[in-house]
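These notes open a run of structures that come right after.
Just so it is clear, none of the values below were taken in a lab; they were calculated from the coordinates. Just so we're clear, the structure is a prediction, and the values are computed from it rather than from any experiment. Cβ atoms are built from the backbone, for glycine too; each structure is taken alone.
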Structure 1
Amino acid sequence: MAVLHTDGASFNKVINQDKPVLVDFWAPWCGPCKMLGPVLEEAEKEIGDKAIIAKVNVDDEQDLAVKFGISSIPTMVLFKNGEAVERSVGFIAKEKIVELIKSHI
């Protein structure tokens with residue numbers, strides 16, 4: 001499975017899973033966001049089907065950014081059973097991303 005790109009129409013379906021869902025709120029003009037993209041791909045390969053990693057472009061989905069209080073990007077929010085349980089702001093290494101997800105599996 002690959003990193004999912006989600007939008008307002010599919011967001012609730014994506015986060016309401018029986019496994020953890022890490023959502024990266026990002027924008028194409030954001031330098032740290034560009035650096036984080038390949039790291040998320042690597043983390044997704046390591047996690048496999050135990051969790052879902054998704055991305056939301058805040059330029060296209062401003063309502064979602066406001067709803068979840070995204071004021072800096074990249075911001076990653078970890079959802080479990082549709083509820084936000086953890087948040088990380090800024091670039092973090094793959095190991096930290098995997099650790100964050102595994103702590104909720």
Structure 2
Amino acid sequence: MEPIVINTENFENDVKKNDKIVLVDFYATWCGPCKMLAPVLEQVADEVKEKAVIGKLDIDESLDIAKEFNVMSVPTMILFKDGKEVDRIVGLRQKAQILEAINNIQ
């Protein structure tokens with residue numbers, strides 16, 4: 001399953017007002033590790049589709065959101081529940097580590 005595209009226009013509705021857990025991958029098109037993470041997040045999206053939403057936010061296109069959440073390096077994955085940040089994963093991670101972070105959220 002392809003992650004949804006998150007940007008400045010839809011962040012409020014797709015992340016802050018979402019009743020599921022939302023993982024937002026803050027990435028850049030020029031980032032090598034971000035490119036390596038993309039297929040992993042597609043697999044994660046397939047496995048958690050009932051519990052969570054996986055989204056991707058291009059920091060160059062939505063710099064205001066990246067600044068709001070103090071994203072200093074990419075990839076950075078922020079997990080949201082009820083519109084609030086509950087966890088943050090910085091750097092390239094394996095599928096099992098990402099799934100564990102999602103499943104640890106109550």
Q) For structures 1, 2, which has the highest computed value of distance in nm of label points 7 Å out along Cα→Cβ at positions 58 and 82? A) 2
Q) With distance in nm of label points 7 Å out along Cα→Cβ at positions 26 and 90 derived from the coordinates and found to be 1.9, which of 1, 2 does the value describe? A) 1
